[in-house]
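Below: a set of structures, written as structure tokens.
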Structure I
Amino acid sequence: MTLWIALGVAAVFGVVAALWLRTRRHRRDDDEVRRTINPWLVPVLAVAGVGLAALIWHQPPAVAITFAVAWVWALTLGLIDLEVRRLPDLLTLPGYPVFAAALTVCSALTGSWWNLAVAGLAAAIALVVFFLLAYFAPGGDGLGFGDVKLAGVLGGLLGWLSPTTAALGLLSGFVLGGLVAAFLLLFRKADRRSHLSFGPAMIAGAYLWAVLPPL
């Protein structure tokens with residue numbers, strides 16, 4: 001039953017996200033559009049991601065729903081980042097109160113108040129660490145402040161699962177981002193001066209460790 005609820009939530013929110021993306025309201029006049037990605041990839045990947053997670057991940061309904069919604073939210077941000085290389089505040093900032101409230105409900109229903117405390121601490125640490133990395137990044141062409149805002153929410157979500165999951169999930173973003181950059185350089189799809197979207201790598205790393213059993 002939990003699987004079908006999570007799949008339904010992913011499908012509904014994914015369709016809503018796709019319809020909103022089709023309006024192009026996430027774009028600004030000064031955006032440099034690098035590519036246009038089919039927004040209907042969001043509900044497809046949302047359902048596929050939740051279905052894959054369900055094979056190895058068993059959580060109470062409230063937790064499954066929270067992470068299904070978070071997955072759609074993250075996919076939407078990842079698509080935008082690939083298109084315009086920007087993570088809009090319109091989506092990143094509301095993630096803090098929305099998922100803080102959702103994780104509080106999860107803790108109340110499961111009695112996992114320690115998880116909520118760890119989530120808050122993980123979010124704060126992620127914000128500070130990513131802010132310092134973005135602020136002191138040479139040239140300012142690497143980690144952006146949109147990535148910093150995304151990191152805080154991802155840190156909180158992963159931290160609710162376990163501190164180790166939060167650490168590995170966020171670190172994996174750098175590993176995956178480095179591998180993608182190396183691939184693009186190797187096949188001359190980019191050069192050392194190219195600015196690559198880091199948000200999708202962060203999201204992929206977070207998803208990987210979110211669906212694995214907590215360590």
Structure II
Amino acid sequence: MNNSVGNTGRLLWAGLRALTVLTVVTGVLYPLAVTGVAQAAFPGKANGSEITSGGKVAGSSLIGQTYLTEDGAPDLRWFQPRPSNGLGENSVNTRYRLLVSGATNLAGDNKELVRQVEEARAAVVADNSTATYTVRACDIPADAVTSSASGLDPAISPRYADLQVHRVAERNHLPLARVQRLVDDHKDGRVLGFMGEPTVNVLELNVALRGLTAGG
């Protein structure tokens with residue numbers, strides 16, 4: 001009996017020591033080491049790839065956001081991202097519609113998807129046509145009328161950015177060439193020259209546009 005109690009006590013004590021050591025190593029030392037390395041080597045990425053504007057955090061370069069007026073319509077002074085149709089409505093962060101990242105999961109011939117694309121195409125034509133520039137349906141790239149697989153894509157294609165230049169220049173009373181140069185300066189090529197597609201980060205572009213309209 002005494003041996004059984006003693007063995008049980010030794011096992012419990014050994015288990016407690018193992019739990020304490022593992023808690024300290026995996027719950028304290030390891031996270032501190034990983035955080036320290038991340039902050040030293042990749043501080044921007046470790047802190048969420050934040051983009052600042054006017055001394056304040058404007059958002060993350062990894063997460064798309066919409067630019068809306070007070071009544072919820074697209075604010076046409078700014079470059080617009082791709083549609084944000086996805087898995088659900090966002091009642092928490094009103095700067096973006098999605099609460100759950102994900103695609104629509106609708107088939108290409110789904111009537112609801114076809115309706116969404118047709119409405120988005122009509123809106124792109126109406127919103128981006130100006131007194132001196134008319135958008136044709138054939139000029140509209142796919143990313144202007146469809147959401148991404150995540151529903152949170154922060155980037156658009158250079159074609160979609162170029163399509164918006166006339167409208168942004170007119171709405172902000174800026175020279176067309178100056179806005180086009182701003183877009184060209186924010187175009188990112190393929191990763192390592194061959195992976196992926198060229199992109200334009202909408203948040204970074206609009207932060208630069210804000211500086212331009214403010215005389216920055």
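Taken together, the values in this text are just the output of simple stated rules run on the coordinates, not laboratory data. This is a predicted model, so every value here is computed, not measured. Cβ atoms are built from the backbone, for glycine too; each structure is taken alone.
Miscellaneous remarks
- Among I, II, structure where helix-only ellipticity at 222 nm (-39500 (n - 2.57) for each DSSP H run of 4 or more, over all residues; to 500) as derived comes to -25000: I
- Which of I, II yields 7, 25, 28, 16, 8, 6, 5, 3, 1, 0 [P(r) over Cα pairs in 10 Å bins from 0, in percent, calculated]: II
- Highest-scoring label, criterion being distance in nm of label points 7 Å out along Cα→Cβ at positions 131 and 203, among I, II: II
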